[in-house]
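K.L.:
Some structures are shown below for you to check.
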Structure 1
Amino acid sequence: MIYRVSGKLILIQDRFVVVETGGIGYKILASARTLTGIGVPGRDISFFTHHHIYETGMDLFGFLSEGELVFFELLISVSGVGPRSALSILDVASLEELSAAIKEGRPDLLSRASGIGKKTAERIIIELRTKVDSVKAGAVVQKMEVDEDLIEALCSLGYRRDDARAALGKVGTETQGINDRLRAALGILGKR
């Protein structure tokens, strides 16, 4: 199995990148969160990978940290959660936030991912609740709820959901309160 790919970033597309190493270009599928943070083509990059083999082919899924890879593999161990659904879940929030949502038993936060319904979210919680750690689960879940409300507000102002989520991801944790976080996110979106 392929565990890690390091090389030159050749291409960035909507849901994948191409990394060239040893004269071979590897197509690596990644979450939108990962793709927004990798920079521009031409730079050296390294991905931890999950090599997924199925009846009609195979795919490489890439992650910037080993923790993301481990969480992804936990997600796909749940019955009914495939690799693309797991990537969709990773787009919803950070690993800390997802772990907190699972620990606190909040399927509504997980079902925000494309292709994840309430039953699947509940199954994820049942199967992974004892396998994930979250020190401040209650506070993290509360922040997730506020951020989701802010994303909805930014979408109503005409911003794309992915852009709103990325901007909120760049707002530091020291910025608290709905109004302050909204102002900071608008400032980040205004610079684009």
Structure 2
Amino acid sequence: MSGKSERRARPAAPGVGADQDIAAMIRVDHAGEYGAVRIYEGQLAVFAASKAASKTAAAIKHMAKQEEEHLKAFDKLINQRRVRPTALEPVWRVAGFTLGAATALMGEKAAMACTAAVEEVIDEHYAGQIERLGDADPALKKTVAAFRVDEIAHRETALAHGAEKAPAYRLLSGTIKAGCRLAIALSTRI
């Protein structure tokens, strides 16, 4: 032996492991869908105040409706599986609405840049969850996979509506992506 102590894997404590990982997935996905609903609410509030009846506002209404359905599904999972929701919900309530309103105030392309950035991160996040789930929870995997399809479609819609033509697109997109990744990390644990 080299004098270094060998590390041995310890058995997981009760409540730790696969069940806890799945609970964390449900918690963070619930928080993410809640955040998405709040972002769209902020955007639609600005567009309604400006009486914008544009194709962009109509697309946002459609995407918002899908996000509300996703949130309802995760509300149900939170309750059925007795998963503690994130304690950061009050933060995401304000942050999501503020992000949505701020990007809408910057214009329709900026609002769509927000959607493209958020959905790119969510696509990656959901893809990772699908891989980690494997065969462990087929029902959750099916839900996440179905919602991932919607999120990819939202990103494509945003790009088709000129997201990449938003002022300072790279900076805006990068900042939003970093914020989303931070929100995911925090909501998984807190």
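Computed from the coordinates by the stated procedures, all read-outs in this text should not be read as laboratory data. Keep in mind it's a predicted model, so treat the numbers as computed, not measured. Cβ atoms are built from the backbone, for glycine too; each structure is taken alone.
K.L.:
For which of the structures 1, 2 does the calculation of FRET efficiency 1/(1 + (r/R0)^6) of positions 120 and 176 (r between Cβ atoms, R0 = 25 Å, to 0.05) return 0.15? Write out the running numbers ahead of the final one.
P.N.:
Details: 1: 0.15; 2: 1.00.
Among 1, 2, the structure yielding 0.15 for FRET efficiency 1/(1 + (r/R0)^6) of positions 120 and 176 (r between Cβ atoms, R0 = 25 Å, to 0.05) is 1.
K.L.:
Using helix-only ellipticity at 222 nm (-39500 (n - 2.57) for each DSSP H run of 4 or more, over all residues; to 500) as the calculated read-out, with -27000 as its value, let me know the right label among 1, 2. Don't jump to the answer; show the numbers that get you there.
P.N.:
Details: 1: -14500; 2: -27000.
The correct label is 2.
K.L.:
Here relative contact order in percent (Cα under 8 Å, 6 or more apart) was calculated and came to 28; which of the structures 1, 2 was it taken from? All intermediate terms of the calculation are to be shown ahead of the outcome.
P.N.:
Numbers: 1: 13; 2: 28.
The value was obtained from structure 2.
K.L.:
So mean count of other Cβ atoms within 10 Å over residues 32-39, computed for just one structure, reads 26.1; which one of 1, 2 is that? List each step's numbers first, then the result.
P.N.:
Values: 1: 16.6; 2: 26.1.
Checking each candidate, the match is 2.
K.L.:
Computing mean projected area of the Cα convex hull in nm² for each of 1, 2, which one ends up highest? All intermediate terms of the calculation are to be shown ahead of the outcome.
P.N.:
Numbers: 1: 11.8; 2: 13.4.
Looking at the calculated values, the largest one is 2.
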